[in-house]
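Given below, in the form of structure tokens, are the structures.
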Structure P
Amino acid sequence: MTRVLQLRRGTTANNDAFTGMPGEITMDMDAKTLRIHDGETLGGFEIARRDDIKKSDFNIENISDEVWAEIITRCAPAPIKMTETKPVPINSQCSALNYVVGIDAMPFAVQTILLCKNAQAGYIPGDEVMAFGIGDRCNPAPNIVMEQGGLNLYLMVGNEAYWVSHKTTGTTTQITDENWYILFRVYC
């Protein structure tokens, strides 16, 4: 025997005068729609039929330049300013490398980069290496301190050797001070 699910139903007037139980669904036989009830609202909430939904004449190409400018001004992040330091020779025989940047705001990021000066470890002059290490530290980041002279970047060296992953083999390769520069990119 087949089972049939039959919803409570009635005319539009019947449905308008009915407060169904929470979650109850009834059918309006006149309008050919369903209503969902919450146990409190007289008549419940009518569910729209697809043929009752009005089509929109919205066209994104009709939005004015002034509206776009206002949206971008309100929603877009402030422009990011990147300052790159001049290349400085690395020095593994010091406790820290200090670089003063003429910026009076704390950056949200500082990128430390090795710049190849003379071919070594598979790199050629001009290659930038962002994955490097000092001693047993990998990808060292500078300590950032705002002082009277401006933003100070302190890269802790600790009298330890610099190293890179060889460009083609990936093996850890110590590098010599005279073949590399270090530079910082500061993002404010």
Structure Q
Amino acid sequence: MRIIGGERRGRRLARWQGESIRPLRDRVRTALFDTLGEAVVGAEVLDLFAGTGAVGFEALSRGAKRATFVDSAAEAIRIIRENATKLGYENCVEIIQGDAAKTVKSLARRGKRYDLVFIGAPYGTELAQEALRALAEALPLRSGALVVVETFHKEGLSDTFKPLELVDSRVYGETRLTYFRFGLGEENR
């Protein structure tokens, strides 16, 4: 696995060996960042269920200002730290080991606000919906923030996460990316 665009393009990432992690494939990551375009530049990014951190590190390589990585697995946290050091991003990352939904609420209480959130929960679980509900309730988001959720292509997400508005859904092989936007003027609800 490697960074596919931006200033660290081509740099290899340390990866998790084994079956318990499913990194976002290069092809899907390319499509995701092609869709995001310049919205990544200067963004504060939250990578939930971060795994190796590939999405957050890709965002940093493409001009994001900072990235917060959240994963519950100690091995994932170790790998994210290793990748941050390997890529020279130690000073622009926060790495948190914990439950995604609880961490979202904690980040909101700390006054953190994000422009871009990626949720890559394990397929076939309710974890993506739980994280979306936590985001909708706690709102650690800036006006216009984009939330992208990765699910299995046969899984759909409803538009029941107000004030997050469902704006797009795209399928790439076995992966579905669903896009939600946090409405303008809602930031200080």
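Below are the figures for this structure:
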quantity	calculated
semi-axes √(5λ) of the Cα gyration tensor in Å, for residues 6-109 alone derived as 19, 17, 13 - corresponding label from P, Q	Q
Among P, Q, structure where relative contact order in percent (Cα under 8 Å, 6 or more apart) as derived comes to 17	Q
Structures P, Q, by volume of the Cα convex hull per residue in Å³: label with the highest value	P
Given -2500 for helix-only ellipticity at 222 nm (-39500 (n - 2.57) for each DSSP H run of 4 or more, over all residues; to 500), calculated: source structure among P, Q	P
Ranking P, Q by distance in nm of label points 7 Å out along Cα→Cβ at positions 134 and 158, the structure that comes out highest	Q
For 0.97 (Rg/Rh (Cα atoms, Kirkwood Rh), for residues 62-117 alone, calculated) the corresponding structure among P, Q	Q
Test item: distance in nm of label points 7 Å out along Cα→Cβ at positions 14 and 102 calculated as 8.6, pick one of P, Q	P
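Values in this text are rule-based calculations from the coordinates and carry no lab data. Quick caveat: nothing in here was measured; it's all calculated off a predicted structure. Cβ atoms are built from the backbone, for glycine too; each structure is taken alone.
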